[in-house]
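What follows draws every value from the coordinates through simple rules; no lab data is involved. This one's a predicted model, so the numbers in the text were calculated from it and none came from an experiment. Cβ atoms are built from the backbone, for glycine too; each structure is taken alone.
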Structure I
Amino acid sequence: MEASDFDLSFTPAHGEAVPIAEGVWRVTCNNPSPFTFHGTNSYIVGRGRQVAVIDPGPEDEAHFEALMRALNGRSVSHILVSHTHRDHSPLARRLKAETGAKTVAEGPHRPARPLHDGEVNPFAESSDTDFLPDIALGDGEAVEGDGWRLCAVHTPGHTANHSAFALEDSGILFSADHVMAWATTIVAPPDGSMADFMASIDKLLLRDEDRIFLPGHGGPVSDPSAFLRALRTHRRMRERAILERVKAGDETIAAMVKAIYARTDPRLHGAAALSVLAHLEDLAERGEVRTEGPPALAGRYRAG
């Protein structure tokens, strides 16, 4: 994808409840970073006195207070968590204690694959391993409340337990970190899987009912089908670029990142290396590249 494909015009309005659609409000946490853009988006869903909250966010006092102001006395029946990174799920515990709501997610945090011998998970500190949902929502299953129904759409890739949530009869899909308008999603092994990520893109492309995506960071994706196709093409081009670097003699991920991500913010090169590893894992599984032992950040790669 080119820079022009991304929408960086988002205004976060930290601490305010911004109406997005009928019965949908966005409250953005003030936790900006190279990985969260202007902050994590929490959503309040429901037209009546009983609502749901999607992705309450990090353990942040100001954001908790902003959510309570936005609720304005309404009861919360369900707290839905798209995935268990610490910018999305930790505040669920406090919000549950305050409101008595049930927490809902695909399941607890887990890696997309077992760790290899001696491997360290680079995103272990970013994972909320204490979160355990009251309701484990299967793919296609739903929870409902006063005039709303939210259906889980499992979209592994960014994490193994990632789910999007479709608001019935609205055309809205809360896409969390799987699809965002401001940037491509980080896919970092062992938490993430590129093969799963690509399969989830294909899955969403089959959903004609989704007219707008509301992501976990940044503004809406207003033409989901076109954006998903561009995202899929971008990932395939990145895969080809990696394979070309391997065929040209680059044996290490560091060399590939230096060549492929020359114009990328150096602060993101660590994440870029993990994304390259995710592609190499997929390429190795398909026999396109070879390596001694399992693919690893410090591994050496050759064409298959």
Structure II
Amino acid sequence: MSKLSQKHLLGIKDITAQDIHLIFETADNFKDVINRPIKKVPSLRDITIANVFFENSTRTRLSFELAEKRLSADVVNFAASTSSVKKGETLLDTVNNILAMKVDMVVMRHASVGAPHFLARHINANIINAGDGTHEHPTQALLDAYSIREKLGDVTGKKVAIIGDILHSRVALSNIFALQKLGAKVMVCGPPTLLPRYIANTGVQVETDVNKALAWCDVANVLRIQLERQQIKYFPSLREYSIYYGITRKMLDALKKPIVLMHPGPINRGVELSSDAADSHHSIILDQVENGVAIRMAVLYLLAGSAQ
């Protein structure tokens, strides 16, 4: 079996384009599996995986759990809100206790940037980063790029605009790294207050006019306004944001070319996307959800192989 170049998936920045292509090819096979009547394979029958989520999550946690069960792994779910973390237990103590239960892999989401990297230096299990603060969310970027490849045939040469709250998004940075490694051209677009100062140094184009971004791109990946991460007001109101940066079906239909619309979820309908845009023929949002399971199956399978 082919192996990834890394023992862990901590971020897209750490892996190669060859790794990404291998994950995509493996996901192709698993997508066939999840679309057949019996959706289970015994690939990880002897592997125990702990889903350790220190932040709330619905889609990512469920997607990982489904992927693990499709691969026949034993699954342990851990939520910080109901754990000894509330009693003052440290991250390392928590995970060491889980590992004492003979866990082979840890899927972790944490509010602190670099938490999965810290863990990888201290324990032997494979670590998959399911989101660390506002830093990276590698499996989301992989499923986004995979969805573009599925819809348009290739990622190389495609123009992808990432639109919205770039400053607080872990999806944005991982997407930038993944798309650039696959040869896409990337633009970020949003209010100046939601564009981080370093962003131009990543080699992307920067735009503040959403109509210009839509006219430029082949794919628009629209991000959620992350009010829970905003300690100060970055714009006057959600209504004003919607007026200047919200994308509607009318805007998409007015373009002189077809465009692919994406969103990592959850959607703030009526803010960054209108319902008629999110549910239009432009949208591949539900395809992203389905592809998320196949991509995460591929990552789990390949990392389990790299540990042997």
### Message
If mean count of other Cβ atoms within 10 Å over residues 55-62 computes to 20.0, which of I, II did it come from?
### Response
I
#### Entry: Origin of the value 2.3, where distance in nm of label points 7 Å out along Cα→Cβ at positions 39 and 279 was derived from one of I, II
II
### Summary
distance in nm of label points 7 Å out along Cα→Cβ at positions 71 and 287, calculated, reads 5.6; among I, II the input was structure I
### Message
Starting from the value 3.9: which structure in I, II was distance in nm of label points 7 Å out along Cα→Cβ at positions 95 and 255 calculated from?
### Response
II
### Query
Taking FRET efficiency 1/(1 + (r/R0)^6) of positions 183 and 239 (r between Cβ atoms, R0 = 25 Å, to 0.05) from the coordinates of each of I, II, which one would give 0.85?
I
### Query
Out of I, II, which one gives 21 for relative contact order in percent (Cα under 8 Å, 6 or more apart) as computed from the coordinates?
II
### Message
Of the structures labelled I, II, one was used to calculate helix-only ellipticity at 222 nm (-39500 (n - 2.57) for each DSSP H run of 4 or more, over all residues; to 500), giving -8500. Name it.
### Response
I
